[in-house]
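Once you scroll down, you'll see the structures, which are given as structure tokens.
Read the figures in this text as sums done on the coordinates, not as results from a lab. Computed from a predicted structure; not experimentally measured.
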Structure I
Amino acid sequence: MSIDRLERVNALLRREIGEALYKVFAGDPIDLGAITVTQVVTSRNLRNATVSISVFGHEHERPMIIRKLAGKARDLQAIINRDLTLKYTPRLRFQLDTSVEKGDHVLAVLNRLDVPQADGATEPEG
């Protein structure tokens, strides 16, 4: 399978899994607004896919959320199988993605560096 086609399959699965979460976890007390499917990496034979999940906030609940997602993997696969036409429906494996959180931290540090001095002193000009 070409790399371009595999990237399109990954993007399609990412979008489909993100939408399917609302169907699978309807009525569950999980805060789905805090969950983002950041990336899907599918194997070249389309048999397996690693789904990277970012959870905004809820630091103490992240392992539980990943376990619940793993427990509902078959339901998600059934929705993918029903909605998409693929040669194989990949077996989903979920992992926590902290890259968004790291990016937010870097932006917060940069914003703190941009704060003007509060004591009224002006910076010397060039």
Structure II
Amino acid sequence: MRIAIPCEDARGLDSNVAMHFGKARYFLIADVVDGRVVNVEVVELPFADHVPGQIPKFLYSLGVDVVLAYGVGMRARMFFEQLGIRVITGAYGRVRDVLEGFLRGTLVLDTEWEKREGFHRHGHCDHLW
């Protein structure tokens, strides 16, 4: 299984989960075999600005199966779904702890993330920025 987590910076496991998926420049990519992390790398998006669907397609090209994130807009979630990538929202804190919690089945999620400041839907838009 290959897991992607949007990061605030390039520190990987020591970074925090980026609060706005669409604004993240870095993603930790973790390869998991038999419930154990066997490889971790940090990738920087190869584009500065993006159009809807571009980040999901990029992560798909890397073989990602699961995305652990905090806030992800509806359109991005639809793109991921079409690509067969599972998205779990509401993940927050240090990337290392989020990954470990997911693998142990103890990950605590903020199920109210969409109600927080900066995530309200506005008008016809369904993105986070």
Structure III
Amino acid sequence: MKKLEKCEICPHRCKVNRKQGQTGRCKCDDKIKIALASVHNYEEPCISGKNGSGTVFFTNCNLSCLYCQNYEISQLGKGKEISVEELSDIFIEQQKKSVNNINLVTPTMYAYQIIEAIKIAKKKRT
């Protein structure tokens, strides 16, 4: 996660040091913040399928869309901080619910932490 020391994860390439608590346009530092983890049924049937989509709504966003339907999450920062380990547990819990997929909502600014969480989850599941 050294790349967070000079963040260029999104096209804005803010180059802030998120590991030292600095935030760029996305309003994120090096901690993961989520608003909701749940099973999402019946919307977008091609994605949610028969068992639903295991959604994880990440807090904050780098887009600042004027008419965002998730404004409280994306712009106002609604959510709670979790660790990479806790995110890996969320992924495993979603799998235990037999969801058709895990749907990461607004994940871009947490990509490096998500990769680490997937690695941890994979080790736990084998």
For structures I, II, III, which has the highest computed value of Cα Rg over 2.2 N^0.38 Å? I
Work out the source of -15500 here, i.e. which of I, II, III gives that when helix-only ellipticity at 222 nm (-39500 (n - 2.57) for each DSSP H run of 4 or more, over all residues; to 500) is computed. I
